Structure P
Amino acid sequence: MKADALRGHLDALLLATLDGRALHGYAIIEALQERSGGALDLPTGTVYPALRRLERAGYVQSTWSTVGGRQRRTYRLTQAGVQTLQAERLAWREFTSAIEGVLEAAPAKT
């Protein structure tokens, strides 16, 4: 999938991936790949800065833990993040409905 196609949607994708669960950064990348059937293979250089931006905005919260002797940061949605995700989902449904209306094949003229 082209990176341009994701422009403006990365935050919503990350919030949706964290919906109802806490994940560390690499697990978020893996979940995006899995849930998209492999279409979304985002580099860490894209995902981690976006997660930090979402944390600064108050949409996600992170905690550090040690697993197998390695430090990792785990992210979860805040209440503001849950509300933002709900709004993003509504906006996405409205957007896709409008685009489908345009892209659908026009009825044949008789």
Structure Q
Amino acid sequence: MAIIITDECINCGACEPECPNNAIYEGGVEWAIADGTGVNGSYKLEDGSEVDANAQHDPISDDLYYIVPDKCTECVGFHEEPQCAAVCPVDCCVDDPDRRESEEKLLERKERLHL
């Protein structure tokens, strides 16, 4: 599963620098797969679509920090727990109930992001 940031977020930004995949962005900021990863060229997103790794995508949230699910590995392969949740002062970084993924799937994503 991926982690989501709930609307209890106070926009402190503590989570953003902790993410080893650069999957966390400030509200209103565009994102790209290549940001903070080793990916270049074409990249297949979880929905099956192919994108250029450097292509800029619309923000998932305009008001609050957000996590790009296609880049989130819940810190599997890096840390014992999601670092965004560990540092969040208001506990708004939580499991996404709509996106359940196995540890194997998260490790596979980590390998794809960090060639």
Structure R
Amino acid sequence: MDYHSETLTPIFQALADPTRRAVIGRLGQGPASISDLAQPFDMALPSFMKHIRFLEESGLINTHKHGRIRTCTLERKPFQMVEAWLAQQRALWEGRTDRLEQFVLAQHAKETE
């Protein structure tokens, strides 16, 4: 799978902030209202809403309004994309470290002959 920076960049930018990561962590337990999500943070609601909008614009969450209550839910697809990208990176680096290990062992074997 080919990952373009315009796809992953907003996701990683959203996850770079500790407040947004905490919101994502909470939403991992299930949907929550904006007021429930904002409660643990010492910031004004308009400031908190900027974080919610950032998460929504990055595609990590959806918000739905039911009467006066806005509820947030996680979107799974962006997390699947990140997981797949990380798996590619892991495979690439494991291959490189495996080759480095083989090189070091071969060098050591030559030195001890």
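Some points to look at:
- Label whose coordinates, when mean projected area of the Cα convex hull in nm² is calculated, return 10.4 (choices P, Q, R): R
- Given -3500 for helix-only ellipticity at 222 nm (-39500 (n - 2.57) for each DSSP H run of 4 or more, over all residues; to 500), calculated: source structure among P, Q, R: Q
Every read-out reported here was derived from the displayed coordinates using simple, explicitly stated rules and does not represent laboratory data. These numbers come from a predicted model, not from an experiment.
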